[in-house]
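A.B. asks: Got some structures for you, see below.
Read the figures in this text as sums done on the coordinates, not as results from a lab. In this text the structure is predicted, and so the values were computed from the model without any measurement. Cβ atoms are built from the backbone, for glycine too; each structure is taken alone.
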Structure I
Amino acid sequence: MHPNPQFRQAERTRALAFARARGFGLLTVSTEGAPLLAHVPFLLSEAGDSVDLHLVRSNPICRTARDGVAATLAVTGPDGYVSPDWYGLEDQVPTWNYVAVHLTGMLIPLPVETLPDMLARQSAAFEARLAPKPAWTMDKMSTETRARFLRMILPFRMQVSEVQSTFKLNQNKPDAARHAAAGHVAQGFGSELDALASLMREPPG
């Protein structure tokens, strides 16, 4: 997380809402060597105290987490380069604005029999965002395909003990300078630049 406290003042509820809406993140687990990483879709509980996810059986994290392991789920959002010329102020430096939420806790394996329910809840949550399209369900899979699919993956739950967030949106600049930069950022480079510009226009906090 960014060390400047101005960028880390988002309320826990906002950070959790952001992570829940994204539904996709980078799961990280420490080892004696390099950290293990996995890009995963996930479901964050309404209370924000648990994350349900699944991993391919062959993923090394499955073996590492057999008896439970500390993990962090990094959830990132819009990001983009900010040119110092955009502020309308003298003596500025380039920077990069971004949003990130880190959920940390214990990753534990769940009984294999809980997998169908988890997958059904996950697909239902994501399919609901595509309405009015008829929602896809696992019932649309053949028995053979469903069985083969379920054999390939394992269910996990992370008990969230810590939530950290960075909403780096030029809060350290005067409102006029921040809004001026927001007016240019969508013509720059990064990801989801229109969304980033909208966030930069919001009141600091």
Structure II
Amino acid sequence: MAVHTTRMLLLGAVAMFEPVNGYQIRRELVSWRVDEWANLGPGSIYSGLTTLEKLGQVRRHDLRDDGRDVAVYEITEAGRGELARLLGEGLETVTLFSSVGFHAAFGMLPLLSREVALRHLEVRLHEIDRSLEAWDPGDGDQAPPHAVHGVRLWLAALGEERSWVADTVTRLRSGEFDLAGEPWRWVPPADDPGRQMGADSERYRELLRRTSSRDA
């Protein structure tokens, strides 16, 4: 998987749940099954967070929480700018043989405003049309018949994706889905780990406020 997709997933997870500890980020991403479709393992998650900290895109805080040491992460302004760039790139870039970047970006759609999400997906529709035309194998005189037939499978999948993206654009325009700056209508089930993450984040914020007050 490309480094930029790993970075997008980690920055997005921090932005969604901050302040959040490394174990929670790992658990959340594993629940997305990123080890299967994005080839992102637990070890890469922790090393990736360290890299993002060095780049100044996340900030690490070492806290004492209920008698134990815990490292929690928040995204920086530089990280938000990089995440916005990566999300736009992931949503807009069409690669015939891989859609991992798009799936990663679409999973973080709630971090974008409705206007921005629509703009990126409308660009993707244009790029899909361009790719379908560019990859048209024609009558297949320039390659073995079985290879041409294989390309047609990729093109058929891309055509299906075009229909799906067009439908998604229609749904967004009609107000479906919960996006940035709007009321969050979806209610997670009672046993969803996100509920505990929310409670932990509130506790971490209070600990960070106390630490900041002591240091002032």
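A.B. asks: Of structures I, II, which gives 64, 46, 28 when Cα extents along the principal axes in Å is computed from the coordinates?
C.D. replies: Numbers: I: 64, 46, 28; II: 74, 38, 33.
The structure behind it is I.
A.B. asks: Follow-up question, since we're still on this one. Computing relative contact order in percent (Cα under 8 Å, 6 or more apart) gives 22 for which of I, II? Each step should come with its number before you reach the end.
C.D. replies: Details: I: 28; II: 22.
Computed on structure II.
A.B. asks: Given that helix-only ellipticity at 222 nm (-39500 (n - 2.57) for each DSSP H run of 4 or more, over all residues; to 500), derived from a single structure, equals -21000, which label among I, II identifies that structure?
C.D. replies: On the way: I: -8500; II: -21000.
It must be structure II, since only it matches.
A.B. asks: Right, here's the next one. Distance in nm of label points 7 Å out along Cα→Cβ at positions 152 and 168 was computed and gave 3.7; which structure, I, II, did it come from? All intermediate terms of the calculation are to be shown ahead of the outcome.
C.D. replies: Details: I: 3.7; II: 2.8.
Source structure for this number: I.
A.B. asks: Something else now. Starting from the value 8.7: which structure in I, II was mean projected area of the Cα convex hull in nm², for residues 48-127 alone calculated from? Intermediate results must be reported in sequence, preceding the final value.
C.D. replies: Details: I: 8.7; II: 6.8.
Label of the originating structure: I.
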